[in-house]
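These are the structures, in C-alpha cells.
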Structure I
Amino acid sequence: MPRMLVTLVAMAGVLCPSAAAPAKEMKAKNAPEPGIQLDLVAGFSTTYDDNVFRYSVDEIDAIKNLPQTDQYSTVETTDDLILAQSLSLAAYRGDTRVTLGVKQNSNYRNTLKSFHNYSIDLRQKVGNAFFTYLTYRYTPRYYIRQIYDEDTMDFEEYDYAKHYVAAEARKGLMKGRLSLRGHGRYEREKYPDYFQEYDFHGFATEAEVKYGLTKRLDVGVIGNYRRISTKGYDEPGETKTNSDETDGSYHENTYELYGSYDLPMKLFGSTPSVSLGGSLNRKAFTTDRSSLEDPYHAGREDTKVAVEAGFGFGLGPGITADLNYKWQKREVDSYAKDDLGEEKDFTANTLGLSISLTRGLVGKTGR
C-alpha cells in the first residue's frame with residue numbers, strides 16, 4: 001500500500017498541472033469553467049510515539065526488565081516511528097463535492113500496529129444557510145494488543161474491523177467570524193470470534209462553536225457525548241443478560257477548548273499560525289454486573305486529559321506543513337479492582353510533522 005501511494009503521487013506531480021501554473025499555461029480568461037473540477041490531494045506524515053501500545057508504567061518496566069511473556073510477545077519496542085501516507089481525489093460540481101480517500105499508517109518496528117482505511121465524503125451546500133457533510137470510513141483491521149482469553153486460556157490478538165458513518169452541518173455567521181457545527185455519527189466494531197463479546201455499536205453527538213476574536217485570533221469550544229453498547233456474550237444460546245462474559249458498555253463526555261493565532265510575519269511567502277488546545281474526557285462503564293462478575297468494568301470510571309500544540313505554515317502554492325505535539329494521560333478509578341489502575345493508567349507523548357500537497361487536475365484548486 002505505501003509503495004502504491006507514493007507511486008501515484010509521484011506520477012500526479014509529473015503529469016498534473018500546478019494550482020499556481022503560469023498564466024500562459026492557464027485557459028483564456030473568458031473561457032468557461034468545466035462542469036466538473038478535480039483535485040488530487042496527497043498527504044505525508046511522520047510521528048514519534050513514546051507509548052504506542054498505551055501501556056502503564058508497570059507494564060513498560062516489565063517489558064524492558066523481565067523475560068518476555070506471551071502477553072507481550074508481539075511487542076518489538078514500546079515506542080515507535082509511524083509513517084503515514086494518504087491520497088484523495090475530490091470532484092466538484094456546483095455546490096456539491098465528493099471525495100474518495102485511502103490512508104496507510106505504517107509502524108516502523110511494531111508492524112502489527114500498521115493499518116489502512118478507506119473513506120468517501122459528500123459535501124453539499126444547502127441554499128445560503130448550511131454546508132452539510134456525509135462521511136463513511138472503513139478500517140479492515142486495527143490491532144490493539146494481546147489480551148487473555150478465558151476460553152482458549154491463552155493471550156490472543158485483540159483487534160477489530162470498524163465501520164463509521166457521520167453526518168454534519170456547518171453554518172457561518174457574522175460575516176464568517178462565528179462558526180457553528182453540529183455532528184452525529186454511528187460506529188460499529190467487529191472483533192475476532194474469541195473476543196466477540198466486545199463487538200459494539202454506538203452513537204455520538206458533537207457541537208462546536210468557533211469565534212474570531214480578532215482577524216488573527218480564533219478560539220473554539222467542542223462538546224461531545226458518546227454511548228457504546230457491547231455484545232456481552234460469545235456462546236450459542238447466551239444473551240447479554242445470562243452471559244458470564246464481560247460487559248464493556250460505557251458512555252463518555254469530552255470537552256475541548258482550543259485557539260489558533262496567525263503570526264504577524266511571513267514564512268516561505270505565507271502566514272504561519274500557532275495553535276494550542278486541551279481536552280477532558282470522562283468515561284463511565286454502565287454494566288449492571290457486580291464486581292465479582294465483571295471486575296474490570298463494574299464501577300469503573302476513566303479520566304483522560306490531553307494537551308496539543310501545533311505550528312502550521314505554507315511551503316509554496318498548494319503545499320502546507322504542520323508541526324504538532326500532543327501529551328495525554330489516563331487515570332482509572334474502580335472500587336472493583338484495586339490494582340486496575342496499575343494496568344490501565346498511561347501517559348503518552350507524540351511529536352509529528354505532516355505535509356499536504358494539492359494539485360488541480362481539472363479547473364480551479366481547493367474549493
Structure II
Amino acid sequence: MSNPALKALHKLMPYWTRREIACQDQIYFLYEDMGGDSGRPFSARLASDVALGYLVYGRVTEDAPTLNKSVQILRYVLANQHSSGAFEWNLPDPIAGPGTPVKDQVDLGTVLDVYYYFVRSGVVDGPLLQEIQQSVRRAIAYLREHAATSYSGVIKKRDYGPAKTPAVDVLNGDAMVVAAYTRASQLLGEPGLLMEAEPYVNNLLQRFGAHYPGWWPYSERLPDRADTAVRPPGISVFFQAMMLLYLEPYFRLTHNPQLRSTLREGLRSVIAATSRDGTIDYTYESRQGIEQRPNIMLPASMLALQDLMDNEPFITSRLEYVADRLVAADGTVSDEHGGPTGELWRIWLMSDLAICLLYTPSLRRSIER
C-alpha cells in the first residue's frame with residue numbers, strides 16, 4: 001500500500017467499523033469525547049465526512065461491503081438535514097447557549113461537496129439521486145434566506161437569526177459558500193447558480209493580501225475591514241489551505257484568470273509554511289487549537305491545484321508523516337507531540353484523506369466511474 005493517504009485511511013477504517021450502528025437502511029455513529037454531546041449521534045454535517053471516507057476507501061480497494069455502508073451513512077445524512085435546510089453540529093452554540101446547536105451556514109459547502117462525489121462515483125441510484133437533489137435545493141434555499149447580508153459577498157457564517165447582523169467577515173466561510181453554489185450548480189444541472197457565487201469570489205479576490213501579502217486574513221471587522229486578529233500573525237495556514245481547496249471547483253468551471261493568479265500566490269504562501277520533512281511551520285498559524293494537529297488540509301489543497309503549482313515532495317512527506325507517525329495501527333490518532341486528538345480531528349481526517357485520494361491522478365479514475 002504505497003500511497004500514504006490510502007495507508008492512513010486503511011488504518012482508520014477499523015476504528016469506524018467497530019462503532020457502526022445500523023438502523024434499517026442507515027448507519028450512524030455516536031460521539032465519544034465531545035463533552036456533553038458524547039453518546040449522541042453525529043450530526044448530518046459530521047456524518048458526511050465519515051461517509052466520504054467510506055466511499056473513497058470502498059472504491060479504491062474495490063470493497064463492495066464498504067461501498068454499501070457508505071450509502072447507508074449517506075442515507076443517515078439525508079434523513080438528518082435540519083428542517084430549515086441547514087446542516088447542524090451537535091455542539092452547543094456559543095452565543096445562543098445550551099440546548100441550541102450550532103447551525104454553521106458554510107457547512108453546506110462541505111456536505112454538498114460530499115454529495116457531488118457520491119454522484120460522480122456511480123453508487124447513487126435514481127431515487128437516491130432525487131433525494132440528494134431535493135436536499136441540495138433545500139440547502140440552497142436556506143443559504144439564500146439566512147446567510148445574505150448587507151455586505152456584498154460576505155456570509156453571515158452562523159445563523160443567529162435575522163435580527164443579528166454580522167460584525168465580522170470570516171473569510172473561509174465565504175470560500176465555502178462558493179463551493180456550495182458550485183456543487184449545487186453541478187448536482188442540479190443549473191449553471192446559473194454559479195452567478196450567485198460571484199459576489200463571494202469578488203470579495204475574496206479584493207481581500208487577498210489586504211493585510212498580509214500572499215494571505216487572506218482569517219477575519220475582518222465590519223464595516224471598516226480592520227483585521228480582527230488578537231494573536232499574531234492574523235493569518236491561518238490551515239484556513240488558507242481550506243479556502244484554496246474550496247475555491248478549486250469554481251475555478252475549474254469558470255477559468256477566472258484573476259482567481260487563477262490568486263490561487264497560485266496563495267499556494268506559494270502555504271508552501272512557504274511547510275517543510276520537506278512533513279511538518280508545518282506553525283508560526284504562520286494564529287488560530288488556537290490547530291497547532292500540532294493531524295492537519296492534511298495543506299497537501300489536499302496542493303493536490304487539488306497541482307497543475308498551478310506542483311509541490312510533490314511536501315505532499316508526499318506530509319502524508320507519510322501523518323500515516324506513519326500520527327495514525328496508529330488500531331486507528332487511533334495522536335497529535336505531533338504524541339498526545340490524543342479530539343473526536344473532531346478524527347472525523348475530519350476521514351474526509352481529508354478521501355479528498356487527497358480523489359485528487360491523486362492515478363486513483364481518481366478508479367473512484368469516479
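Odds and ends about this structure:
- Among I, II, structure where FRET efficiency 1/(1 + (r/R0)^6) of positions 132 and 204 (r between Cβ atoms, R0 = 30 Å, to 0.05) as derived comes to 0.95: I
- Origin of the derived value 3, 13, 23, 22, 16, 11, 7, 4, 1, 0 (P(r) over Cα pairs in 5 Å bins from 0, in percent, for residues 60-139 alone; candidates I, II): II
- At a computed 16 (relative contact order in percent (Cα under 8 Å, 6 or more apart)), which of I, II: I
- Which of I, II yields 16.9 [mean projected area of the Cα convex hull in nm², calculated]: II
- Parent structure of the calculated result -17000, given that helix-only ellipticity at 222 nm (-39500 (n - 2.57) for each DSSP H run of 4 or more, over all residues; to 500) is the read-out and I, II the choices: II
The numbers here are math on the coordinates, done by the rules we state, and not lab data. Source: prediction; values computed, not measured. Cβ atoms are built from the backbone, for glycine too; each structure is taken alone.
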